[in-house]
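The structures come next, written out as C-alpha cells.
A short reminder: the numbers here are calculations on the coordinates, not readings from a lab. Because the structure is a prediction, the values reported are computed rather than measured. Cβ atoms are built from the backbone, for glycine too; each structure is taken alone.
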Structure I
Amino acid sequence: MQTFHPNSQQRGNIVMKIGPILALIPPLISPLATVSAVDTQRTLIQNRGSDSMAIAVVGWSERYRLKNTATGVAVSGGGTGTGIAALLNGTVDVANASRAMNSREINLARERGIAPVQHIIGYDAVAVYVHKDNPVKSLSFSQLADIYGDGGKTELWTDLDIEVPGCGDQKIVRVGRQNSSGTYAYLRKNVLGGKRFKQGTLEAQASKDLVGLVVKTPCAIGYSSFAYATPDVKVACIMENSDAPCLIPSIRGVTERTYPVSRPLYMYTNGPATGDVKSYLDWILSDEGQCILLKHQYAPVRELKCEG
C-alpha cells in the first residue's frame, strides 16, 4: 500500500484557462503510437505531446480501452511543443505538456479561435542522470549551468574534481532533448537561468533514448523525467545552491516541493472538456487513474491510497 500526503496547494483538480548534432543515436524505441485494430471501431480521442508523460499516458490509454469499449485513445509523442502545435492546428483533442503554454502560443491560439483550457493531471521530477560508475556526489544548479549553458566553463569531469572510471579523456558528453521538449524548456528557464544550451549537446529524440545513451556512456550526463529512472543508471543528487540540501528525486519530494526541479504536468483541451474527452479526463483524475500515475513514478494531484 502506497500513501501520499501532498500539501494543500496540490489538492483537488486544478483547471485554469488560460547542437549541431541531431539525434545521431538511433531510437531505442519506435515513435510513440498506440492505435489497435479494435480502436478503428471505436470513438477515438486524439492525444499527442509530451514525451516525459508518455509512460503514464500509454498506461492510461491501455487501461481505459479495457474499461470503455466504446472509446479508444490514440496516443503519439513528439514533445510538448508538438502537442501544443497540434492543438492549435485542431488535429488533436488533448495535448500533453510538461510545461505551461507560453504567451506566444496563447496569442497564436487566440488568433486561430482556439481557447486552451489547462488541466493539471499530476506532478513530475526532472532527474539528472549519469553513468552508474560516476562517483559524483552532488550537482548544484550553477554547476549544471556551467556544464550545459552557453558560455559555461565546465567541459571535463575533472573540472569538478571528479574522475569517472572508463571515461578516458574525462570530457563530459552532454545529452539533452530537442527544443520541442517541455523538459528542455523547463531546464533552460529554471536551472540554466535562461541561457541557451551549449553547441555540441547531443539531442535525444525521446527520454528513453537519452537514458539509454547515458547507461552506455561513462562520460555522459543527461536530464529527463524521473519516471525513466532504471537500476542501470545513476540519478544525481541535486541542490539549488551551495547552502541548500542535496536531494535525490522522490515522489514525496515532488508533492512537498522540496525537490528543487519539480513541475506540474498538464493536458490541454480546446475549451472545457466535454463528452468522451471529459469522461477520459475525469477518469485520469479518479483514484484509479491517479494510481496508474503513481505506479510509474509520477506524483498524483491529491492524497490517495493505491494497492500494490
Structure II
Amino acid sequence: MNESDINTKDLNSIKPFSSKFELSPEMSHKGQNGKVLIIGGSELFHSSAIWSAEIASHLVDMVHFSSTKDNNEIFKSLKIKFRSGIIVPKPEIPNYVKEDDSVLLGPGMVRKTIGNHKLPITNFKSIIKIKDEANYSRELSRYLIDKFPNKRFVIDAGALQMIDKEWLNELSMPAIITPHQLEFERLFGVSVANLPIDMQQQIVKQTAHDYNCVILLKVVNDIISDGRVTYTIMGGNQGLTKGGTGDILSGLVVSLYAKHDPVVSAVLSSFILKRAADKLEILSGHWYNVADLINIIPNVLKEIVYN
C-alpha cells in the first residue's frame, strides 16, 4: 500500500488526519464549535439537503438551512432531532454566509443545461425572485462566490453542475468540491471513467492545482487532492451506491471544514462514511439506508478520534 493510501480497515492509516481533529473545549459556548449554512433542495428533491443538515447537526453547534418553502417546513418538523437548527429565509442568505464558518451549496438543487451564458445578476433581490430553480442555483452560486471569496465553500450536486469551473479560481479560500465521475467530466471536460487509478489520481491532482480547489472524487476508492498532495481512501461497499450517501458526505465535509484544513476535512469525511458502511455491512449486509449511516457515524467518529 502506498503512503498516500488510506484504508478504512486500518485505523492507523487515518491517524495523521484524526490526530488533527479539533475537540470541543470543555468550557466552550454555543457557536464556538462551528456554524454552517446549508443551501439546497428543490421542489423535485426534498430529502438531500435535509440529510446533509441532519449529519451536520451531530458535528457542529449551529446548522443554518435555506431551501424551498416546502423543504423549510419539513426541516422545522425535524428540528426536535437536531442539536440546533435554524431556517434562513432567502433574503437573509448573504448575512448568514458572512456569519457562518462554512457553506454547503447544492445538495438537492435542480440542474439543467444552460445555453448562452448571460451576464451575472448582481442584484441579490433579483436572484431570489428567479422562478427557474436551475437558474436560481447558478446565479446564487455565482453571486456568493463573487461576493464572499474568503468563505469556506463546499460545492456539491446541483450547484456543482451549474457553476463554471473558472469561478473556482476567484476564491482565495479553496472550495472543496465533491463530484462523482460524470459531474467531474461535466465541469472540467475530462473523463476519468475506466482509467487506471494512477491516471485518475494524476488528473485529479492536476485539475485541483489548475482550479485552486480541493477535489474529493467519489469513485470506488475516493481520490482527494489539493493539487499538491493526493490521497486515496479505500473501503466501503456497494451499499454506498444508494441515493443520499453523497449528501451525508457533503454534510460531513462542510461540518469539518468549519474548523479544519480542507484536505483534512475531505479525507476524514470520506474515511468516516466508508468506515460506517463497513460496520453496517457486518450488521445488515448491504441493506442499510441513509438513516442507518447517520445513526452510526457519531460512533465511528468517536472511534477514530479517540483511537
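Below are the figures for this structure:
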{"read-out": "Test item: helix-only ellipticity at 222 nm (-39500 (n - 2.57) for each DSSP H run of 4 or more, over all residues; to 500) calculated as -13000, pick one of I, II", "value": "II"}
{"read-out": "Structures I, II, by mean count of other Cβ atoms within 10 Å over residues 107-114: label with the highest value", "value": "II"}
{"read-out": "Value 51, 44, 37, calculated as Cα extents along the principal axes in Å, assigned to which of I, II", "value": "II"}
{"read-out": "If Rg/Rh (Cα atoms, Kirkwood Rh), for residues 99-250 alone is computed and equals 0.97, the structure in I, II", "value": "II"}
{"read-out": "For 1.00 (FRET efficiency 1/(1 + (r/R0)^6) of positions 123 and 291 (r between Cβ atoms, R0 = 35 Å, to 0.05), calculated) the corresponding structure among I, II", "value": "I"}
{"read-out": "With distance in nm of label points 7 Å out along Cα→Cβ at positions 171 and 187 derived as 0.8, matching label from I, II", "value": "II"}
